[in-house]
Every structure is written in C-alpha cells, then in structure tokens.
1. Could you tell me which structure in 1, 2 was used to calculate relative contact order in percent (Cα under 8 Å, 6 or more apart) as 20?
2. Taking distance in nm of label points 7 Å out along Cα→Cβ at positions 54 and 158 as the quantity of interest, name the structure among 1, 2 where it is greatest.
3. When FRET efficiency 1/(1 + (r/R0)^6) of positions 14 and 214 (r between Cβ atoms, R0 = 30 Å, to 0.05) is compared over structures 1, 2, which one is greatest?
4. Which one of 1, 2 has Rg and Dmax of the Cα atoms in Å, for residues 38-141 alone, as calculated from the coordinates, equal to 18.1, 56?
5. For semi-axes √(5λ) of the Cα gyration tensor in Å, for residues 78-133 alone, the calculated result is 22, 14, 7, so let me know which of 1, 2 that is.
6. State the single structure among 1, 2 that was used to calculate P(r) over Cα pairs in 5 Å bins from 0, in percent, giving 1, 6, 14, 16, 16, 13, 10, 8, 7, 5, 3, 1, 0.
7. If you work out mean count of other Cβ atoms within 10 Å over residues 174-181 for 1, 2, which one comes out largest?
8. Give the label, chosen from 1, 2, of the structure having the highest value of FRET efficiency 1/(1 + (r/R0)^6) of positions 30 and 94 (r between Cβ atoms, R0 = 41 Å, to 0.05).
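Computed from the coordinates by the stated procedures, all read-outs in this text should not be read as laboratory data. Here the structure is a predicted model, which is why all the values come from computation and not from measurement. Cβ atoms are built from the backbone, for glycine too; each structure is taken alone.
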Structure 1
C-alpha cells in the first residue's frame, strides 16, 4: 500500500532529544508518515518509538542509519515499505565527539575527521539517497539541524574555537545545505540552530558554561523548528541559516 496522500517526513537521530520530540510532534498530526532513523533497530527505545501516540492515518517506520556508515542511508531508503515520496527531511543526527571542548592546538586531526564524518558526510550520504524521493514531492524540504558553533561569521563572538571538531563539522554541514539549495531549484533547503536546548548534550554544554542546565526547553525549540518548517518558502527561507528561537538569520 502506498501513502501518496500522506505527508512523509524523514528524521535522523531519533532515539532521544530533538529528534525524538520531532517524531512525537509529527505523529500527532493527521495523515503523516514518519520515517525515523536510529543507530540500532534492536534497542529498547525502538519499541518506545513505535508505541508513540498517533493521529488519524499517521504511522511510523523505523530504519537503521548510522551516520558514520555511508552505505546506511541508501540501504534504508531501499528497504522502505509503501513510500513513494518524501516531503520533508530533517538531518538531525550529529555529535560533538567524546572530548567536545578542547583547545585548537590540542585537538587531533583524527577526532576532527570522526566528527566531520558524522555531521557532514553522513548528511551528504543521506541527501544522495533521499533525493529521488524528495523530487517526487510537491514542495520538497531539507532541514539541517546545525549549531551556531558552525558559523564562521560569528566564530569569534561565540568563542567557538573551543569546540574545533564540532565547529568545523557544522560549518561543513552548513556548506552542504547551501549547496543543496543551489543545486535544486525546486527544493526548500535551510539550516537551523535550535538553541542551547535541554537535552543531554545541551545540558552538558551548559554546565561547561557554568549554568545548571540549558536555558531552552525542548518544547520551545521544537515548536520553533516546526513553525519554520511549516511556513518556509524558497524565496524567504531557503539557502539561509536560522536561529529558530528568535527568528534571526545567522551569518554563515
């Protein structure tokens, strides 16, 4: 059975945090099919995802995508059942690496390469795999979940030199997103900075800044991301980098 009448959304990195909350939110909308990628389809959180409440006509389909494995996205798309198009892709999976904050002169090229693979090359492989299905949508949308740490224009303002691997990787993701916008004249492709959100990595980063927890709730960030996706257009949104909390455009 095909789902031509459903809005189809693919989200990566859905086991927790922003990705999981996005899955929950889209499933509560009628006639939505959510393709949720996880690293391990045998993990306990898979049953939790499958059991999430769903609105009329909505469903979830779990696929395995490990961002460090460039073959996974193509395999996941090939194994989809009853999906003849994809309307929205949210490239959310990512990570800062084990060390996170580290002086630029001490970070190893190997750790930078690892984080770059997850945050930039993973989404590249995802884009290549999903493009044929995106092209079948009426208004295809690609959304990259990035970070202000990837802004070269505001690197000094944010002091992002303390997260070199993450910053380099997210800058790469930003470039990729702009390239998707440029190469596909019918796509709406843009990057979002979700803010310092109350997720496990967000709270860890906040503690490193002397805060007890991140200042932005997941609900606040998710609602802002959803609003931007819903109202995005090629003319006003695509090819840009957005801070979803206040709606401001971030320089690349």
Structure 2
C-alpha cells in the first residue's frame, strides 16, 4: 500500500462525499460498528468492491491511522503542460493558469486545488519534485478537485514560464516584495499566477523571469496570509475582472 491508498473509515467516507475515484476498499474481518456499517452500505450503493482481509494485513501499516480500513484510489493523471496550454489558448475565453513553486503542506495544496477548480483555472502546474505529496489529507481538503482539475508537472518551473510567455500568456508572481497591488493589475488577458512556498515564497530566480509582481494590501499588524488564502484572493481577482 502507498500514497494510492486512503487510510481510515472517516477518511474513506469523506473521499466518497467528494467523489474521489475509489477502486476497492479493504476492511478488516470482524470489525463491527455503526461507522463500519455506514461505510459498507455506502460502498454497496456505489457498487464499489469490498474485500475483507485478516488483521495481519494491516499490522505493517501501524504508522497509519487505518481503523481497519483502506481504500485503493485511482492514481492522479498528469497532463502535458504544452498540450494543455495550446488547447486552452484555442478556447473562446482567455486562458488562466496557476503555477505552484514548491508548496509543501498537503492541506494547503488540496485547498489550492479546490479554489483553482472553483475559479475556472485551466491547469495547475507544479514541479516534479519538492511538492506536497498526494495523501488522504490533500484529497480531503481538495473536496475531490484533485481528480477533476488538470494538473501538469515539469522538472523546472522556469521552463513552463518561458513556454507560457512565448505563447502570449502574462505571468504574474504573487509576492509581498512587489510594489504594486494585484487590484491594480490588468488581468483580462491570458494570465498565469505564480504562488510560492509557505516559508520561502517564490524563488528569486523565478521572480526575475515573470512579467509582473503583485501583492495583497496588508492593512493590519499581520503582514502575511496562509498561501491557500492568498491564492484564493489572487485567483478571484482574475475572475472578478473577467466578469
């Protein structure tokens, strides 16, 4: 079992609610509780296969809070970013992309995917390494958006930026170091927003490449926001300007 599994009865129930594609569920033999009965009932309603296995099958996963249940999920399918960019540019609406520079918190990653999906982002593009892993927490916080959002990977985010710029997409970095507020930017053209990691922000080498840098006005004593919250504000400013 690996990251393609969700462990725990409640986590599996949450995954069902968010339409996570579950292939099969393994349940420890002899488990009896109202929660297990609820899970079994919902799995049968959705015609998801159940396999009852001995307790020994779960012993090697003692570091997981499995509660005697594990769900095998369909792996995330990554999309080629060049193909996705070209396809998006052919659509009637202006293209809209989100680039993530080493977001490492799984819950933030999931929440960002949920917001990106809601905001109509064409694709979320992430680096091949240094990103939050896909776990039950990221699936839960994404409310299923992890499986309904186009996600692209690239070895180097710099290559993606060069490609976007060469395709006529304006790349804007979200950084507190910017002099200009996002609300002062014109966002009605093809746009890509870059969000940086929770602790270090966007790498300086990436900041040098972007077309513009923008920040959120901070009017109180707190000088920063959670990255998923900040991302939502940036994305929905793009949405607002396009309405």
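1. Source structure: 2.
2. Values: 1: 3.6; 2: 5.5.
Ranking 1, 2 on distance in nm of label points 7 Å out along Cα→Cβ at positions 54 and 158, first place is 2.
3. On the way: 1: 0.95; 2: 0.30.
Largest one: structure 1.
4. Values: 1: 16.4, 54; 2: 18.1, 56.
Computed on structure 2.
5. Working: 1: 32, 10, 8; 2: 22, 14, 7.
The read-out comes from structure 2.
6. Values: 1: 1, 6, 14, 18, 21, 18, 12, 6, 2, 1, 0, 0; 2: 1, 6, 14, 16, 16, 13, 10, 8, 7, 5, 3, 1, 0.
Label of the originating structure: 2.
7. Numbers: 1: 20.6; 2: 14.5.
When mean count of other Cβ atoms within 10 Å over residues 174-181 is computed for each of 1, 2, structure 1 gives the biggest number.
8. Values: 1: 0.85; 2: 0.10.
Of structures 1, 2, the maximum of FRET efficiency 1/(1 + (r/R0)^6) of positions 30 and 94 (r between Cβ atoms, R0 = 41 Å, to 0.05) occurs in 1.
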